[in-house]
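We did not get these values from a lab; they are worked out from the coordinates using the rules stated. Computed from a predicted model, the values in this text were never measured in an experiment. Cβ atoms are built from the backbone, for glycine too; each structure is taken alone.
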Structure P
Amino acid sequence: MNVEITVEALAEHLLSRQASVASEQAAPGPAFLLLDVRELWEVQICALPGCLHIPMGELPDRLHHAIRPDQHIIVICHHGVRSLHVTRWMREQGYTRTQSLAGGVDAWSERIDPTLPVY
């Protein structure tokens with residue numbers, strides 16, 4: 001599994017899951033968790049729906065209580081730098097199905113959802 005996932009690949013996966021839910025079919029492929037590691041003030045400006053918010057600094061204390069190691073996890077931050085660091089760290093902790101959203105919410109707002117505020 002690649003260490004990063006593109007915003008386009010994530011958007012395609014989210015759309016296919018929404019279509020499956022709308023047609024009351026089982027979602028294709030394994031479910032995943034969106035983990036936003038930005039600070040609260042950043043999340044209050046803009047956020048992808050359905051994210052679990054745990055700031056990067058709190059993750060070491062909360063990781064094992066909040067997230068199962070067998071989950072597919074996509075880590076999100078502002079530009080993709082913090083999420084890449086977190087992804088590598090989580091993989092070292094045994095969370096091997098973790099990926100970073102390349103470009104972060106900034107790339108998402110630029111290429112997928114221009115209604116998402118930019119900061």
Structure Q
Amino acid sequence: MEARAIHRYIGSSPRKMRLVIDLIRGVSVEKAIEVLHFAPQHASNDAEKVLRSAVSNLMNKENAKVEPEELYVKEAYVNQGPTLKRISPAPMGRAYRIRKRSCHLTIVVATKA
């Protein structure tokens with residue numbers, strides 16, 4: 001049995017989010033929550049929230065009598081979201097383009113059996 005949680009339009013770049021998600025892929029849910037809670041990266045807050053949501057989604061399914069100790073992170077991936085384009089003033093009347101990237105995070109949890 002498995003469940004998924006998706007958080008879209010996160011205001012972090014996909015590259016920074018992937019560094020955090022690579023830490024939890026394939027490990028147990030308890031270990032993953034512990035790793036994300038104490039990780040220094042800012043993206044770990046959003047990742048922990050999505051992981052807890054995926055566990056909650058699995059617990060709320062019909063006929064789901066599973067313990068959190070039996071769960072592991074089956075899939076975790078980050079896709080690129082839309083990019084906001086902004087302009088920053090530059091010397092001699094020019095303008096530099098600033099790209100504010102966003103990402104979509106998907107986490108799938110499943111039982112070990």
The highest value of FRET efficiency 1/(1 + (r/R0)^6) of positions 46 and 62 (r between Cβ atoms, R0 = 30 Å, to 0.05) among the shown structures P, Q is in P
Ranked by relative contact order in percent (Cα under 8 Å, 6 or more apart), the structure on top of P, Q with the greatest value is Q
One of P, Q was used to compute percent of Cα pairs over 21 Å apart, and the answer was 35. Which one was it?
-> P
Identify the structure, out of P, Q, from whose coordinates helix-only ellipticity at 222 nm (-39500 (n - 2.57) for each DSSP H run of 4 or more, over all residues; to 500) was calculated to give -12500.
-> P
Figure out for me which of the structures P, Q the number 1.2 belongs to, where distance in nm of label points 7 Å out along Cα→Cβ at positions 14 and 38 was derived from the coordinates.
-> P
